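See the structures that follow.
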Structure I
Amino acid sequence: MKKTFELNHPKIKIARMFEAAKHEVKKYLKRERNKKLPEDAGYWDFDCKFGAEQSDVEVIHVTEINKKIDEAERQGLTSFYLEILAKPGAKKRESE
């Protein structure tokens, strides 16, 4: 998912738009985690980037997404860019 969330709407309040963005992210993560894993993978990992614009993003952990969206709401942003790319994570060795 590479998306710029536009949060200004003439009829919907901005707080509701932020909640809708969080819900969309949650649905995307669930959908990606339910996909079949490759044979040599143990779990789905995610590369995430967040920023006010696509040109100025920072790398974040998947658990920080909601915190960053809340921070964007406190700053009064009307849009933000979020990039989430799924990748297979390595299995732990059973001998350890």
Structure II
Amino acid sequence: MAVNGYTGTKDDYLKRLARIEGQIRGIAKMVENDTYCIDVLTQVSAATKALQAVSLGLLEDHIGHCVVDAARESDQAADAKVAEASAAIARLVRS
């Protein structure tokens, strides 16, 4: 089984994602309760920033582990992992 770059910090990611999940449930409750728009948007922004932080952490782990391992394997493998990371960065920037 392949080891992912985030495997060592998996529990930390799961805790952060559980908190974000709670934030999202809270936002849904706010909408159900007709909470003022700006207050809902503030919470959406906080959840978005939390997800971005998870994304950046995963990307850093990917580069530090998967890309480095591929570079040790071969130039072709490194090129493929760098292209994969670049595509992921492009997706993050667009979102």
Structure III
Amino acid sequence: MTPLLSFAAALSVVNVVLLAVVSAVWARNYRTFRSPLTLGLLSFAAVLAVENLVALSFFFSMGMLYTGSAAAQQAVLAMRGLQFVAIVFLTIVSLR
């Protein structure tokens, strides 16, 4: 695995951890308020976590899909980075 893809995989792991933290907060809020919005946020976090776990499986089992093109590797890393930034914002706001 190239360094770019290794870093993208690491970002996926961090994203899953942050999504678990946010999901715990949203699950607690849902139990308290029973709001459909909170249930929607919880569902969103679950889907995003599954997406990151699937991406991890591709990084480790089918890395050759990205190895042929440096531009593809940079794009994958950029998308994982943007997703990380978005999840960090969600985490900060949710923990306040």
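Derivation of every value follows stated rules applied to the coordinates shown; laboratory data play no part. Just so it is clear, the structure is predicted and the values come from calculations on it, not from any experiment.
Have a look at I, II, III and say which one yields 41 for relative contact order in percent (Cα under 8 Å, 6 or more apart), as calculated. Source structure for this number: I. Of the structures labelled I, II, III, which one yields -31500 when helix-only ellipticity at 222 nm (-39500 (n - 2.57) for each DSSP H run of 4 or more, over all residues; to 500) is computed from its coordinates? Comparing all candidates, it corresponds to III. Looking at Cα Rg over 2.2 N^0.38 Å over structures I, II, III, structure II comes out largest.
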